[in-house]
Structure formats: structure tokens, C-alpha cells
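Next up: some structures, all given as C-alpha cells.
Nothing in this text is a laboratory measurement; each read-out follows from the coordinates by a stated rule. Here the structure is a predicted model, which is why all the values come from computation and not from measurement. Cβ atoms are built from the backbone, for glycine too; each structure is taken alone.
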Structure I
């Protein structure tokens, strides 16, 4: 039996516990006015989370890799060809109880910002210079949540029953202070992660 268990474990690929949905986004880099910018979308009123700032991306489809999903979604939302997207690599990904979100960094090639004609999922595009984001860090605000249990919660199975001390959850949520646009949450977190990777590399030289 122990040999069978060992075989099962050796063939198993560990993954986060839970039934999270899988998503993938692209952090697009584009040359604009002679310097590198990050391209952002404002989500249209026709889809969920309207008005939010986001990267191109969406759910991973069956038999599709995270990278393939990021490319496909970017092609659809920005009306680009695959040849216009050059993947540079992947940064850290996000795991929550609801979703796993991978983020790829890609160069937009062969088109200018003015050439991009987005689809109905996008309300507008805007760009921020990488140099600006290096100098202007997000502010992380703390947010807490408490446990709330239904009436049939089995307190009798816990040590100390209803007096069991559940630890409150705590999130640190980043916000960039921009004049015209909102940039916070997952998109801000990925932006900050990318900028930090660049700075770490520059500082190590």
C-alpha cells in the first residue's frame, strides 16, 4: 500500500486547495512619446466591474495554458494580431479562495497607441510611463474582515465551542494616487510587483 501511495504522490502536481477559477492577464508595455509605458484598460459599462482599471485578460478556457489565455484575451480586447504581442515573461501570480490569476508581461509591437481600436468590453485606454511608476509608489491600506457563520455551523466540533477564537482576516490593498484614473487592487498589485522586479534588477548591478 505504501508503494501505491508513493506512486500517487509522485504523479500528483501540487496545486492550491479549493475550486478557484483560473484567470490570466497581460501587463502590456508599449513605446509612447519616446519612452516605455504600461497600458491599462478602463472596463466598459457592458461587463462586470464597469469603470475599473484592468489589464487585458479573462478566464482560462479548457485545454488552454495561462499564457495562451493572456494572448487570446489581449487580441480580442485590443483587436490585435498575435504577431503584435511579444511575451517577455511572467511575474508573480495571485491566489485567493475564489481565483488564481497569472500575469504575463508583453511588449506591444508593430502598432502605436493610436492604432489600437479596442472592443466593446473596453471604455478607454490610458498609459503610465514606467519611469513615473518607479518614482511614485502605491500606498497600501489595511482592510480587515471577520468570520460570519450560519446558524447551523457545527460549533460543538470545535474546542471551546462558540468561544473558539477565529483569527480575523487582514488584507493590504494598494492604491496609486492618479489625477484622472483609478488604479488599485489586483491591477495595482501586479503593477507594483513588476516595478519592484525592475528595481531589484537595477539595484543588483
Structure II
């Protein structure tokens, strides 16, 4: 039973991390295209191009070459989504950076208890973040605030980040319960592949 449940949460975290990676890749490509467009537009507007090839410069400018309109607004919402999409994977695999200088001398049971406390605090923090995102979304819905350039409702950004934040909070609570069970049974149920330093 436990293996089935763990496989479900592990798969959910993996899918969220893949989606987060796809969104992040899209954002990187968008920013690259936007920077190239901004650079080309600046070159086409330069005194050299305007005096040497004014016809070509005007034609190229009129084709729409330039930065992506609203790229920073897309970036802000997409990054928030990606971060929360990755956190669940870090949580279920124990991929957060750890420093074991002080804990390497502890017994297995003491390390399990410490890991349990850390997971509980982390789960509570993730739940609190999800609640705060929901409250922020609710506030911006009531205010009817819009973004500066694209003029879409700001609450959309919060809603976009809220979905992976809630999933990550659920995974965090699940991992806290796993660590509590590990302390109770005095055995490791899930091995961490953490990023030790």
C-alpha cells in the first residue's frame, strides 16, 4: 500500500518538475528572442543603418522585429510557476542542499528525528506559502488590478503559481507524514538523494 501511494506522489512530483522545466525552457527561449529583437531594433535605429541603408532599416523595422511585448510580465508569472513546480520534486527526493558537518556524528535515530522536524517545518512553510498565494490572488481579484503592459488581471499570475504551490504543499505534508512514520517505526521508508555539501 505504501509503495503505491509513494509511487503516486513521486510520479506527481516528476510530472510537475517536467512541466516546470518545459515552462522554464520556454521562458529562456522567449527572453533570448526578446533580447535579440531588442538588439536588432537598436541596430536598425542606429545612425549608421539609418544613413547607410535607410530603406532596408525602415522595411525591417516595419516587419515587427523587436522585443517581445510584455516579456517581463510573462517572465514573472512563469518563473513563479516553475519554482513551485520544481519544489515538489526536491521535497520528495530530499534534493534540498544539506550540510552534514554537525549531524554526521549523530545516531541514525537522532538523524531521523531531526529529519522529521525539518520535514514538518518545511511542510508547514509550504502550506503557509500556498495560503498566502491564495489570499494574494483573492486580494488582486477584488482590486481588479492589471499588469502594466499587457493589462491582464494580476490575479492570473497568482492563480498560475497557486496550482503547483498547492501540489507541492500536499507533497510536503505527505513527506512529513512519511518522516513521522520513520521515527515511529525506527526504520527508513524513503531514502533521500539529497544534495549534500
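The value -7500 for helix-only ellipticity at 222 nm (-39500 (n - 2.57) for each DSSP H run of 4 or more, over all residues; to 500) was derived from one model only; which of I, II is it? Attributed to the structure labelled I. Which structure, out of I, II, was mean count of other Cβ atoms within 10 Å over residues 15-22 calculated from, if the result is 16.9? Considering all the candidates, the number was obtained from II. Looking at distance in nm of label points 7 Å out along Cα→Cβ at positions 135 and 151 for structures I, II, the greatest value goes to I. Once distance in nm of label points 7 Å out along Cα→Cβ at positions 47 and 175 is calculated for every structure in I, II, which label goes with the largest value? Structure II gives the largest value of distance in nm of label points 7 Å out along Cα→Cβ at positions 47 and 175 among I, II.
Once mean projected area of the Cα convex hull in nm² is computed for every structure in I, II, the highest value turns out to be that of I.
Taking 17.1 as the value of mean count of other Cβ atoms within 10 Å over residues 39-46 derived from one of the structures shown (I, II), identify that structure. Going label by label, the one that fits is I. Please state which of the structures I, II yields 2.8 when distance in nm of label points 7 Å out along Cα→Cβ at positions 7 and 23 is computed from it. So the calculation was done on II.
Of structures I, II, which gives 22 when relative contact order in percent (Cα under 8 Å, 6 or more apart) is computed from the coordinates? Value 22 for relative contact order in percent (Cα under 8 Å, 6 or more apart) corresponds to I out of I, II.
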